[in-house]
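Participant: Structures follow.
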Structure P
Amino acid sequence: MGFFPSLDISRVLYFSSPRTYFKAKITLSVENEVILPPFTGKVAKSLLIKGNDKLETIFKSPNVNPKPIKVSPLGYLKNGKEVFLWVMEKGKLDIIRVGPDREYFFYVGYEETISHMVEEALSNIDSKELFKTKWYVSSIEINSYTLPSEKGEYGILKSSEVKVSFRSPVNIVDPYRKSKFRRFLPVAGFLFSYNIGEIARLERDNKLYWILIDYTSAILQETHNVWDTVKKIYYIYDGEKIPGLTGYIKYYINHDLLESKRGLAVLIENILQHAEIMGVGSGRANGFGHVKITTK
């Protein structure tokens, strides 16, 4: 790993134009019992398109990449915890069935560039018919964030570890080259590579981007039990069996490096915040890469 002592991370972030991001939670119910697709990110995406058909281009165009929108699978609360609905091969849940006996929800993360389109969609999804039932919205909660920001919500400088919970299958992209082959080692720089590029406004072929990948991996060090908590699974999407990662990972925080380099704590804070809003890896607009991040 080659570090550049003269690199001022604060300056890099300062010159990357801040953007406003939004995270919405939509709570809803269904009119009657129905069976849903094996990956319910399709429910969130399809409802948004029904609310505003202009979003179909954003979701489906290969020319819009990375996507300025992310959705989660459909979820519900069980004993106070969020459970997300998707089918894993050889899992206990072979059929996803929802009914009027409980409330459901999904999350949407999006950038300011399409905020008007998403919010128009959200205002129009109530009582829409989809997958042979009607969906009724009971609440919509939207929070906004401006990134990069000097203010951090995770207390990195006062924390010993970061925990990243994979709430939907995670597909790690290759930060060094565009490739159909994915990465499966959850090294922090790989896991957050999309978020690093968006926060610093750097493309994959920029050497500075690779330096930030290295810094992130050096600061967030995976623990020895990573393969006890992160599992390779196969999920079902469009009738195909596809490998991905689930579970959770803990990273120890390298405070020696944080204290030696101005701005690294700010970088990590912004990466984590962006990841919780916009997800990690590839397929985020389809419901993959939805994560929950906490510090200890």
Structure Q
Amino acid sequence: MKKIIKIALIALVVVGILFAIIHFANGMGDSVQKPIATTSFEKHVQSRTDSEIKGKEYAEAKKAYSSIIQEIKTEASIVLGDGTPNLSHSEVLRANKIAFYEYAPIFSDYGISYFRKSSWDDSVLKELRSEAAALKNQGIAEPGTTVLTNLDKIVTNVNEYYAAWQIAKSASHCSSVSAIATLKNSANKYKHSPLTNNASLSAALNSVETNAKNAVIRNISGYCNSVANRYSNYGSYEAWTSAYESACKRIADYKSSYGYPQELQNARGALDRADDAALNYYSY
């Protein structure tokens, strides 16, 4: 008899431990306290949500969610004859939660899956960011849940996408040797998933250093050729020499960091020929 009691006690302890583990795991995961519809309007919203949102594809669910939210707003705006609101604050909140808990996971799953594509549409991205932010700002999604995490990811992904493109496009306007490394490092920070799934963005980021170098070469060459062509406009050989040395230094700075491309060799040749011409010009 004592043995049976002992076994029963051990079994109870085991069950208790398992219950505690399950309860803790739920607390750390996506377990949320969904509201229970009590009033007739809440039950109406629950019915619409179950039939129009639950299990639907994103586009259909989005249309239904917008319709349900609009109905909640309309009903909440009504004031009864005795001056009391048609819906109480708590009733509006529960109705919004009922719709949110069914729709938000559908939206967030769709949003996250969109970034797996190799090309992204600008209008879709902006719509995803706007809706994710709006859902998050309702304050219904609980901290630590997959839904809230995904809503944050959607906003972050879109913001990083545009920031990465800004870096990539700015490379073609790079004008200094020091900025090349800065742009390259900035581009490298965005070479991560899911941004690298986007083929055009990934290619643009990989081309940042090359595009920045080419832009700097063009900038230096243009500057040096302009200095060389205006050798007779400096007023004195000393003033010309200052401009000549400044131009040569820009070539030397690039050469010491990234080599000596033909364009810069040609620019240096033009400067040296102009220096000879300037010496003769200002000697008279």
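Participant: Which structure, out of P, Q, was helix-only ellipticity at 222 nm (-39500 (n - 2.57) for each DSSP H run of 4 or more, over all residues; to 500) derived from, given a value of -7500?
Facilitator: P
Participant: Which of P, Q yields -0.19, -1.19 for log10 I(q)/I(0) by the Debye sum over Cα atoms at q = 0.06, 0.15 Å⁻¹, as computed?
Facilitator: So the calculation was done on P.
Participant: For distance in nm of label points 7 Å out along Cα→Cβ at positions 146 and 274, which structure out of P, Q has the highest calculated value?
Facilitator: When distance in nm of label points 7 Å out along Cα→Cβ at positions 146 and 274 is computed for each of P, Q, structure Q gives the biggest number.
Participant: Once relative contact order in percent (Cα under 8 Å, 6 or more apart) is calculated for every structure in P, Q, which label goes with the largest value?
Facilitator: Structure P gives the largest value of relative contact order in percent (Cα under 8 Å, 6 or more apart) among P, Q.
Participant: Between structures P, Q, where is distance in nm of label points 7 Å out along Cα→Cβ at positions 74 and 122 highest?
Facilitator: Answer by largest value of distance in nm of label points 7 Å out along Cα→Cβ at positions 74 and 122: Q.
Participant: For distance in nm of label points 7 Å out along Cα→Cβ at positions 42 and 250, which of the structures P, Q scores highest?
Facilitator: Q
Only the coordinates and a few stated rules stand behind these numbers; no lab work does. Keep in mind that this is a model prediction, so the values were computed, not measured. Cβ atoms are built from the backbone, for glycine too; each structure is taken alone.
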